[in-house]
Structure 1
Amino acid sequence: GSDFLARIGGDEFVVVLTGIETALDALPVIEKILREGNEPYQVRENILHTSPSIGISIFPDDSDNIAELLQHADMAMYAAKEQGRNNFQFFTETMNEAAQERLALERDLRRALKENQFSLVYQPKVEAGNEQIVGVEALIRWTHPQKGNIPPNVFIPLA
């Protein structure tokens, strides 16, 4: 067939498989890449270990555009990495929606800085033994004009 493997940069490769009609058709190749990629190998006196993370997008189900297919596979690869090394993930539209939401929130975060949408609140630190206030903890809050309060665990990683 006309399947091929290409390195697209760093430690990222793209595998193009032809004749794939359903996601299940790709499983034997995925399993082989995971199995072989997890085997240690020797370079001179060094034993090296790899653990593949595979993201899969399927033409034409996920897109009929090459750039979008690569972008979708990349999103799926990061989802596979989040599940742990030596894993694979098929692209889902939910991944695309999450990426779009993240981009919108990043844009809103830049606007929030310009428009002073952040505030500090102070929480007392109380000593357990005598219930005396021994200090305060400053906590940042973001009040989004449309979405209301955005928790710090959501916006701090975007900063």
Structure 2
Amino acid sequence: MEHEHNHDACIDEALARADQICAKRGVKLTPLRRQVLEEIWQSHEAVKAYDLIRQLSSADHTVKPPTVYRALDFLLEQGLIHRIESLNGFVGCDRPHKRHQSQLFICRACGQVSECGDDSVSRALDREAERQGFLVEERIVEVRGLCARCQTQDKVN
């Protein structure tokens, strides 16, 4: 992110939005699904499924992979998280209130992921696909580079 923010408030807002969205849609945000979502929101970096399994497991209770994958599938279906294909990880969705095609900016230095939900980018891709006679089945736009903070640090170093 380009600016500092209150990360605890960020997590609380994301969880509150998830509660509202799930209630409105009549689906259940179970305690485990909520825990998975909270772990994903702990940072603005991609979180891998096996990292989630380790984070959610304790000395007396091991969370099994299928359980976490089912929770991830639910969160993806509800639009509460995005899958980052190139990193095989997940990040929280900034705009879960409406279905959208997002573009993700991934910092190659610090791993931070930020979301851009610019509909004009999606429309431009659709127009070009139509022009080429290409049937779009899935749209994944991941842009790799340096975030503002890492650019500044890079100039200092």
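Suppose mean count of other Cβ atoms within 10 Å over residues 45-52 works out to 10.4; of 1, 2, which structure was it derived from?
Matching structure: 1.
Have a look at 1, 2 and say which one yields 1.07 for Cα Rg over 2.2 N^0.38 Å, for residues 29-116 alone, as calculated.
Working through the options, I get structure 2.
To test your reading of the models, identify which of 1, 2 gives 2.3 for distance in nm of label points 7 Å out along Cα→Cβ at positions 21 and 69 when calculated.
2
Suppose Rg and Dmax of the Cα atoms in Å works out to 23.0, 77; of 1, 2, which structure was it derived from?
Working through the options, I get structure 1.
A value of -14000 was derived for helix-only ellipticity at 222 nm (-39500 (n - 2.57) for each DSSP H run of 4 or more, over all residues; to 500); which structure in 1, 2 was it taken from?
On the way: 1: -12000; 2: -14000.
Clearly, the read-out refers to 2.
Compare distance in nm of label points 7 Å out along Cα→Cβ at positions 13 and 149 across structures 1, 2 and report the one with the greatest value.
Biggest value here belongs to 1.
By the measure relative contact order in percent (Cα under 8 Å, 6 or more apart), tell me the structure among 1, 2 with the highest figure. Present the calculation step by step, with values, prior to reporting the outcome.
Working: 1: 12; 2: 22.
Sorting by relative contact order in percent (Cα under 8 Å, 6 or more apart) in descending order puts 2 first.
Throughout, read-outs are computed from the coordinates displayed, never taken from laboratory work. Bear in mind that the values here come from a model prediction, so they are computed numbers and not experimental data. Cβ atoms are built from the backbone, for glycine too; each structure is taken alone.
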